[in-house]
Every structure is written in structure tokens, then in C-alpha cells.
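Pasting the structures in now, so scroll down.
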Structure P
Amino acid sequence: MAIKVGDKVPAGKFRYLTAEGPKEMTTDELFNGKKVAVFAVPGAFTPTCSARHLPGYVDRHGDIKAKGVDTIACISVNDAFVMGAWGKEHKTDGKVVMLADGSAEFTKAMGLELDASRNGMGTRSQRYSMLVDNGVVKALNVEQPGRFDVSSAEAMIKGL
């Protein structure tokens, strides 16, 4: 069953790349005591994700933070090295935290996995955005497969 507004985000761990190598971040570290704008993508370096989804949040990070958001985070079922390289390419440093859910454990706990096997990509995340306040989902916008509307940075700003 997919997570819904009012639910607490499930416990989980992510990896992110630093100058010293991959580090771990728990959901408690990410969400406790903070308002976090999260968006998830099916894959780093994929067409819509690279051309529109991530760039929108990078470009509009100031507008999102001005609405009271502490952290903007991007989650993908990729490894920390891929997420780090993708973030570097899009100049996310200080704007968007690039989080790897390499084995899709968090994505599955959220109930938002996507079977992309027919495209040779295995289990991935559905495209979505959510606003989380102190670990509780306040808004959740899950895209229909193949669409990019409700999870954009612009939609997030309108919902804040």
C-alpha cells in the first residue's frame, strides 16, 4: 500500500556522495524537526529527469526555501556515485541533496516502486514529489506513468 498524506515517512537509509566518499543518511536525519521538499525520479541521467525535473528544483530552490522549506532532496534508485555525478553535472551543491536509494528499500517501503524491467531498468521509483514536515507527509503528488506535471518544482511552489 502506498504512503498517503498524514502518514509518517517509513524508516530508511540513503547514501550520498561527499569528497571523502559515500556517506549514509537516515530518514530521521533528513526529516526530523525539518520541513523537506522531496522529489523522486525513475533514474538519474534519464531524459525527463535530466531535462526538466532536477533542473526545475535547482533553478527554483530559492523560491522553495523562501516558502519555509529547510531542505530539498532528490531520491532515485541509483547508487551514490551516479547521484553524485548527476548532481555535479546539474550544480546541485547547496541547493538539492542528492540521495541514493540503491536497493529501492525506501522506495518499496513508501509503496511507490515502479517495475521498469521492460526497459531494462529493473525496479525504480515512480516519479513523485512530497512535502514532509517533521517526518509526516503533508502533501504527496504521484505522477501517472510517463507524465511530468504534479511533481514539478512549480507545482511544489504552488502547493506551499
Structure Q
Amino acid sequence: MPHPPARAARRLGVPVRLCPAEEIIWSKGFIMERERFDGADVAHILRASAERIDWPRLVSRFGDSWRVLMAHLVLFGFIYPGERHRIPPGVLSELSARLQRELATPEAGARVCRGTILSRAQYLVDVERWGYADPRLAPEGNMTEREAAIWTAGIADDGPTKAIGEAA
């Protein structure tokens, strides 16, 4: 999918190119760390530019991770109940239809935890102790085990990774 062109603008009298809203929503949509959640940024971008968004492109950009977009759109309607009409009904209908099709199809039994895509820390227990596959890693993902280890090493040392309800 080709990238949309950056929009020309002027800031402080200087000509600049602005990243399209669809790309910002896509990149911020996956930031769900314990100490940093960019959902408010996503909601604010939607509030400021819903009518200018290329919705087919945005849905396509999320690809197989469409549930992440759907979650943000549902939250937008909660955050701004008087603004929820600004999200095209067809977009939520399509995502809801995908969800209904998925719910009607039995899962193949894959033990995957996609939480590692949303947070580099909060789902380590799932892949390190509970036997779930890490979809960041090849062949499903594009990271090597070494790259994932480097990414994970960037976490501040807050003690052992522990899930709620798990004994220390």
C-alpha cells in the first residue's frame, strides 16, 4: 500500500510537510503501555479530523489488527458521545461484521498473545511463562529473537514481570 502524501503547511512561517492523520492514528493506536497509553491522542485526532480522514485507507492500514482500530473507535464514542456520529457508520458496521464473522468461526487453537504488539512489558509473562507464541517474531512478525530482546531490554527495571493474581 503506497503511503499517502504528506500535507504541505506552514508553521512559524516555515514550509513543512505534515504526516497524514491516518498514519498518526495507526502508529499511536498500538501504544498501550502501563506508563503510556496514546488512546487520548487517537481520540483527539479523530475529534479534530474525522471528516478529512481517508477511512478506507485507515481501515486498510490496520489490516489484520483491525480490532485495535475498532477498540479506539468504540472508545471515541464513549469519550465524545455527542461526536460519535462523526465516525462513518459504515466503518463501524464493517468492523462489527468482521467481529461477528470471527465469533462464528471456531479458532484453530493457536496459542498466540498479541499483547506483545501493544506493550513490550505487560505481556511478557504470557510468552515467557504461560507458553503463548510471540507474534512479533518471525515468521508471523518481522522481529528476530535478538531484536525482541533488545526492545525488551529498554524497559526500566521495575522488578520481575508479574501478572495480576500471580504469586511473586
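Given that mean count of other Cβ atoms within 10 Å over residues 18-25, derived from a single structure, equals 10.2, which label among P, Q identifies that structure? So the calculation was done on P.
To which of P, Q does the computed value -13000 (helix-only ellipticity at 222 nm (-39500 (n - 2.57) for each DSSP H run of 4 or more, over all residues; to 500)) belong? Mind showing how you got there, number by number?
Numbers: P: -6000; Q: -13000.
Derived from the structure labelled Q.
Give the label, chosen from P, Q, of the structure having the highest value of percent of Cα pairs over 11 Å apart, for residues 74-113 alone.
Numbers: P: 61; Q: 72.
Structure Q comes out on top.
Tell me which structure, out of P, Q, gives 2.8 once distance in nm of label points 7 Å out along Cα→Cβ at positions 10 and 146 is calculated. Only one of P, Q returns 2.8 for distance in nm of label points 7 Å out along Cα→Cβ at positions 10 and 146, namely P.
Matching task: 15 is the computed value of relative contact order in percent (Cα under 8 Å, 6 or more apart). Pick the structure from P, Q. The read-out comes from structure Q. When Rg and Dmax of the Cα atoms in Å is computed for each of P, Q, the one that comes out at 14.1, 41 is P.
Among P, Q, considering only mean count of other Cβ atoms within 10 Å over residues 34-41, which has the greatest calculated value?
Of structures P, Q, the maximum of mean count of other Cβ atoms within 10 Å over residues 34-41 occurs in P.
From which structure (P, Q) was distance in nm of label points 7 Å out along Cα→Cβ at positions 42 and 106 calculated, if the value obtained is 3.2?
It must be structure Q, since only it matches.
Every number in this text was worked out from the coordinates using simple rules, so none of it is lab data. A quick note: this is a predicted structure, and the numbers were derived from the prediction, not measured. Cβ atoms are built from the backbone, for glycine too; each structure is taken alone.
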